[in-house]
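Got some structures for you, see below.
Throughout, read-outs are computed from the coordinates displayed, never taken from laboratory work. On a predicted model such as this, the values are computed, not experimentally measured, just so you know. Cβ atoms are built from the backbone, for glycine too; each structure is taken alone.
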Structure I
Amino acid sequence: MTRVRYWVFNYMPEWEAVSKEITTLLDGLDGPIESSLVSLNTADRRLRLTGRVRRIPLPHGLALYPLLGRLASNAGVNHLFASAAERWLSPLVTRHTSVLTIAKGSGSLEKIERNVEQLRRFRAVVVQSDRDRDLMRQLGVPDASMHLIRPGIPLATYREAAHGFTILFASSPLSAGDFLSRGVHLIVRAASRLPDVRFLLVWRRRHLGKLRSLIADAGVGNIDVENGLIADMGAVYDRVHAAVLPALEHRSFIPAPRSGLEALAHGKPLLVSSLVAIAGDLRAASAGLVFEPTVEGLVEAVRQLRRDYDTLQSRTQRYLQENFSPSVHLELHRRLYQDLGP
């Protein structure tokens, strides 16, 4: 029996992409693998020290660091989901058999470079994009310890959107300072140039006032906002024609942005800026369009999407099936743990 303990900051499977991936592993791996989770939370103040899912508010985490050390020592494999720049939990888990999945973005390449010695201490480093794999190679992480494992995204039934060409943005920023980086300003300005296209923004409660002020100041009337937790996101994907990830920086979105991948799973093409990690793969598969993160770039991409919609739409689910298979995701993790475990 291999005991795997997952480590993550802010486990929120109802909201957040990385948490959903970990949930898939917790629920999907069985047989000789026993798994549990420790989440260190900045917003959730609940303290839970027992059970399969332990939740520790970060102020408590400092005082409970010795307990975290014992939890790490009791696991056969400690698997951390974080950025390549994470420096708080990495020293704790790398004392033992450890895996890092680079599932979150880092503030800068400088922060990653400062963390290079920790990166080299992991027994295995899982990357979810070719860009991160190349960065690790540049930093001297051995190829033998690297594994490309993409999240598993199940396919859904394709339903044609009814009417009114609509583009979805469902990756709202957590920080008010990330509006520009995430492309929110870009969407608003592009919408003003595309009055016959509707933009649907699914929002996560935070900084709603700033968003509404931005839309009002721009005087655009073709942006709809749905705020809060949506119980059935599948119905949202069904009624849109496409989704957009308008990153202005590489760090703007995680390596495998869930909202874009779930749109593809529902058969909806994806518009991504050239700075999104999956841009190269998406362009090669013709399952969407890649644009430069400028107003003119996004406007022209939307117009081309409308012209070539049927061709692009027909390739979406095949691309996802070939690159983000749920069964492959589970099997590659199973092999990794068995290779590392006792």
Structure II
Amino acid sequence: MMVDHHKPVLAYTKPVYGFYKPDESSLPKPRVYYNKGYRNMAYWIHSWITNTGQTIIRHDGASETITGNRTSNTFYDHLSLYSTRLNLGTSDNPHDVTRYQLYLPQFGRGPGGMTWCVPETDRTIMRTYHKYAFSGLASITVREAGLYLVFGGVTAMIARSIVSPSIERVYFTEYEDGWDVVFPSNWTRWFIRALTETTLYMDSSLVGSLVKDITGATYVLRQSEPWAGSPNVVIGRDNTPPSPTDTYLRDPIGSLSSQTQAVEIDTVLQECRIVRQGTYTPSTTETLGEVALTTNLYDSTGTARTFMVARAIFDPAVTLEPNVTYTIGIVLKMG
């Protein structure tokens, strides 16, 4: 398939999706409600990939700067016990991905939860668990739920679910709710482990998570401030469907020139995206079948290694003409 070099040639990943999973023990199976990733999710992941300061909006509307690695006077991430929070609300208003808080939240910050990474054959899940009870309210008719990350002691909403049909929450009753943020096969397991297992209070040497870099070599990823930045878009010829355990392109061509990366908040489609793109001028006719985004992470020895974040394919593959400059990129969709 020939492509128009006047238009960007963008490879789209499958959207991140997920569920709010309320504890409904009386039902024959758990009830789930689809979530949509909001602006803070896009800026959170964008900050970690680039290791640059990005602005997120706290649950109280204040702006804060986050970076993957802590520096003086920097608002930083702390993913450990109670790394996430859950809030419940009573509004079923449509999604607005620019929001930073539920429409009618019932708690100040909501119950804390634990977070961990769940590997599956065709996806990788960021899973949370929240056990709680409440007082002061007789009951809550829940029509919306929000998932929040804990950044340095304050919270920022990254996803929201519309709960329809609504559910009831009654005071002095213990509940066990959870959330699954699902990263499809485009996203590598290695990056999601880094995303979900970062903390400030783990030893930066010896211990961490097993990950594979772009050479396929296995390393221990340090859990304390692993982000080294320097993202890069690379292109290749093979369009074999992606797998969470991919480490690199199947048939690489090379890196793009003049690269840029930005977050797009689309209020028409109600969609948040991270887009990284650059230019490429082939000297001969070339087949474009895959695009990948890589970034650098520190292993447990403090050595920066290059890891693939995500890989997207063109199906069918596209044909690039010689001596024509193309703008090519990868799009990470937050749902």
Computed 59, 39, 37 for Cα extents along the principal axes in Å - originating structure among I, II | I
For distance in nm of label points 7 Å out along Cα→Cβ at positions 120 and 320, find whichever of I, II sits highest and give me its label.
-> I
Output the label of whichever structure in I, II has the greatest value of distance in nm of label points 7 Å out along Cα→Cβ at positions 112 and 160.
-> I
With distance in nm of label points 7 Å out along Cα→Cβ at positions 16 and 296 derived as 2.4, matching label from I, II | II
From the coordinates of one of I, II, relative contact order in percent (Cα under 8 Å, 6 or more apart) came out at 16; that one is structure I
Here helix-only ellipticity at 222 nm (-39500 (n - 2.57) for each DSSP H run of 4 or more, over all residues; to 500) was calculated and came to -2000; which of the structures I, II was it taken from?
-> II
Which of I, II yields 180 for volume of the Cα convex hull per residue in Å³, for residues 56-175 alone, as computed?
-> I
Check the numbers for FRET efficiency 1/(1 + (r/R0)^6) of positions 216 and 272 (r between Cβ atoms, R0 = 30 Å, to 0.05) across I, II and tell me which is largest.
-> I
